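Enquirer: In structure tokens below, several structures.
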Structure P
Amino acid sequence: MKSRFIASATLAALVLGSVAGCASGGGGSSSDAPKVITYWASQQSSSIPTDQKLLQPELDKFQKQTGIKVKLEVIDWNHLQDRTLTAATSGVGPDVINIGDTNAATFQATGAFLPFEGADLQAVGGKDKFVPVSYQTGGAPGKPPTSLPLLGYVYGLYYNKKLFADAGLTPPKTWQELVSDAKKLTDPAAGKWGIAIQGGSVPENMHFAFIFGQQNGGDPFDAANKPTFTSNGIVAGVKQYVDLIGEDKVANPTDAQSNSGNQSNSDFANGKAAMLMGQNNVEAALAANGMSADDYGIVPIPAPSPLPKGGKDVGSFVAGINISIFKNTKNKAAALKFVKFMTSKPEQAIIDKPYGALPAIKGGTLNFSSNPEAIKAFTSILKNNSVPLPRVDTFSAFTTNVGSAMNALMAQAATSGSVSTADVKKALQAAQDQMVAGG
């Protein structure tokens, strides 16, 4: 999964320091030859060396085609955002960089990134080159994007075919059916659970606050981009997720401490959990844990039925990795050529496969999986069951505050066995107050 968060205090420093950073004009390749650009790529595989091995042949190809050398640095997600902040405030950084699309509007607000508009947008292939719903993730509404989609991801519901068949169950089409099925497949004494979740992950919790909030008719921000975390829809959506551990008791209480996909992927692959809500790049992790693609099916994460007032049949947001150019690059023409290359059909077909990514461009090759069922399911989810996240410059603070509040609610559900609506609203009110106060 591909979104990460920035501490709000650091974010404030970024916004305040952006003008000075951009004015410095010190791009990362300022001392390099004109035919050299620097590229910070986000770690997408199991290790930095693996990413380097996957990307270097493509960079060599680009150099052969254009004469432009690309100096690559792969940065893990635990450090990428801080490195990006430092580059944006100091003006010393790479020419081209990957970002999680969650942060697109936040980074756009700093003024440190090149807007893709006019001749610059045409230089990379134009707006119509990209999948529309993915293109929308590039920045705030009504403004030229400062990032373009590179790798696409959405959530789906993975289910263990054998466990479902043995219990006489079919894949759930509503949230009520999901909970009912999960209860039938849960046997704590045998170490079997209906679903595996990452209840200790701040960004993962934010993802589902948004998804389930949408299902229940809630939005985390109003039309003026002010936080509305305590709206009935968001409160109901957060409770819906927390209840998997609490009231419904279909997820292992230890999942409240899980802050990465390693444990949940392993539990699903090894039959300890019958369902898993994961993105389209989970296949490699399941295979590494010994699970064949024939062993599981994929359907959209279902919504409650009937939908609450204002609710939407949403099973995912449009997740992914975007690519940006620093405005103060000394090699804009070369950087634009590189972005055009990385988002070209041939390169998309190459990089999507090892990274398990959906194409970010129209007509892209669907080869992110060797499983036709997965390809069909995730392309349908992207088209029919996904919406962009709110494109507001304070979104990273939403991730931090709401995701952290949900961590505490998950821990409460694991220890006390339930969390009330009042508990959820109180936690979200505190998160909203903290965000409004700038914390």
Structure Q
Amino acid sequence: MKICVVGAGYVGLVTGTCLAEMGNQVICVDNNADKVKSLEAGHVPIYEPGLEELIKYNRSDNRLLFTTDLKQAVESSDLCFIAVGTPQDEDGKADLRAVYGVGEEIAKAMTEYKVIVVKSTVPVGTCLALKRKMQAYSTHEFSVVSNPEFLKQGNAVTDFLKPDRIIIGCNDERSANIMKELYSSFMRTGNRLMVMDIASSEMTKYVANAFLATKISFMNDMSRISELVGADIEMVRYGISMDKRIGTQFLFPGLGYGGSCFPKDVKALNETGLEMQYESHILKAVDAINQEQRHYFIKKIIDVFGENLCGRTFAVWGLAFKPNTDDMREAPSVEIINALIDRGAKINAYDPKAIENAKQILPAAVNYQESKYDCLNQADALLLLTEWNEFRRPDFGRLIQMMSQNYLFDGRNQFDPEVMKQRGFKYISIGRLLIT
């Protein structure tokens, strides 16, 4: 099929590349000329395992093109995917200006029937509103379809090419059949495609993210209680995960969720309820607990070193909101590092992929290092904020020798408290007793 994907950000780039990998002819459109030029030259602006290789391969086979010319891309395509950002507005609602703006431009460029596929995360009612707005700019027939993405950063390519499910929201049989044909290769070993009404499709995306965020906040809430009563939240996690009704995923206590999806989607879904005169107490609590978890971790540091951190040096391992990505959006590291610098601390930081993005967000006072060990010279404490694999088995003897004090604040519960005590550390984690 001939496809254009409008928006070469995270979702658009992964979507366009994977659709090309499926054998389609894909044109990715972006209004940032520098980004398009960089992509044409083979430079990928985001870190996502496997993505750069797929882009190079499909570019070499001429299945994947990049352009700023939306009109030409629309004219030469059968399906037009909208994959632009819907950031959180000041009132907590999703900002839909980019979605509607792209829809208007697509409508003006159409010369025949098109299927408009909304890949962006949008509140219930957006697709129908988009269709009404587009009809004001075109007399040609077209369909608007909801096709939410379920991509985990760090595993997005696999998630797209080997999906758990594909959700299609449409209100006419013609577009439903076209979308079934597009995704037909995914149904060879089982029917993963679900066709439903548009409103249910839009809602499915938000509810999925809100539920996963709820699991994270619930475990963080339980970690606080576990610590107070002398229980180990990791043992609790093991115990409940054996129940098949609960499962093992998203049960890890830590610093809370971040990234571009969970924070804004929880808030946006809550705002949708408020618009309907319904207040979701659960969603409010999920958001509040997530914010409190960062303050909880900061308090652990202050309880040891005091409010005045002048003269203190902290080594920070991990800046991205999660491993296997360079995304700094809503990363817990931002609030934690800012709080420490505001109290006079010196920060030496390392992340395998996110340093360049971190420089755009964090204070200029942060000292970025080229390796995890470079951070440690005369550090009063090591803060583990992102659970990259390379942090799992460091040379602990080297850590002890390089640091001025032996405090390790583990925001991801990566190590065993008893083992860390034997290695000579004063180890402080989440939801577990302090062992000294």
Structure R
Amino acid sequence: MKDLRTIILAAGKGTRMKSRLPKVLHCVCGKTIISLVVDLARAVGSLKTCVVLGHQSDKIKDHLSGNIHVVIQEKLLGTADAVLSASNSLKGFHGDVLILSGDAPLFRKETIKALLRKHKKAQAACTFLTAVVRDSYGYGRVIRGSSGEAIAIREEKDATDYEKNIVEINAGVYCFNCRILLDVIKQIKLNKRKKEYYLTDIIEILSEKGYKVEVVEADDASESLGINTKEDLAQAEAVMRGRILRDFMLSGITIIDPQTTFIGMNVRIGRDTLINPFTVIEDNVCIGSNCTIGPFARLRTGTKLKDNVTIGNFTEVSRTEIGEHSIMKHFGFLGDAKVGKSVNVGAGVVTANYDGKNKNKTHILDKAFIGSDSILVAPVKIGRKALTGAGCVVTKGTNVGDNAVVVGVPGRIKNNKK
């Protein structure tokens, strides 16, 4: 959207995380919190995104990529001051400004798009997102007027006893008319208790000046979860993981026990694949149709399984491509390998892919039979319909031809199968 820019507020110290790592660099389902928020801005059509940083800004900048403008908030004087720090990036801009919190990674693009649509349709000065929660402690409460319109946001420390009982909270997402935002934000006064300038105070100022303020309530209150502690991080992980699993199940994937199954971001799984309990599938894994995975299996980033592959219990597959109808049913490790069609990988098989300096490749061609407890010391090639004997060690650089048999320690190519 040419008329939409985004400001992401990520300058806080995150002291409650009790970590040397900046809060926004902690991961949810394998992706940093800040990258999830940046991805959201792009997903809703923002062509320019400004990230406001403060504490440990150099570390965070190293994790930002693409068309990102970074602004440093020199003194951490609150959210309104953070927005003012980014005002230079809005000079000459006459569209709308989306403001997101850098520690709130759970918002869906559909929710934010609904906010933007309402803002446009109503031609509002500001439209902000709310949520209704069971426990509103710690959140800003949404104060409504006699006609039900939003007239203020009251932070926890400034709320009266009556206001503290309000269960509609500010979710921390705003869309502003840029011109009005830059004009009114300068009128926000320093909060005497916190010695900060609250962006939330702008709602009351806008209301008093007669500007139109609109509200969109999130369908799912869990989207509004901000991450401030390691407990919050675990809750966010559970929410995101639940969404991923739900989407897969609705697309035709059988997941026996969602409680014990982890699937990361950017994973593709074909229909009628079965995922058994205690399975971990990391980011950027591709699984075909009619596969069976687990239990107690781990598929690491870069793994590709074609249709009808079986990966059984206590197995790990890393950066490996496995062809149709191949099986690896019992405890073993395949790393940096390319496995052909209809290959049998026996129990206890290991590809020794790392020599202390480099990760080396293993090639196993169609219909090969890798006997139990075989160790393949990469780089190595096992030919079509070749067989390795149980306990065999195929040493580095060996090329086992088609239909050959290799046995022993070290492995000796004995004869060709008939």
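Enquirer: If mean projected area of the Cα convex hull in nm² comes out at 19.5 when worked out from the coordinates, which of P, Q, R was used?
Expert: P
Enquirer: Then there's this: Can you say which of P, Q, R returns 2.7 when distance in nm of label points 7 Å out along Cα→Cβ at positions 125 and 157 is computed?
Expert: R
Enquirer: Rank structures P, Q, R by Cα Rg over 2.2 N^0.38 Å, for residues 149-404 alone and report only the one at the top, that is, the highest.
Expert: Structure R comes out on top.
No value in this document is a laboratory result; all are computed from the given coordinates. Everything quoted here is computed from the prediction, not taken from an experiment. Cβ atoms are built from the backbone, for glycine too; each structure is taken alone.
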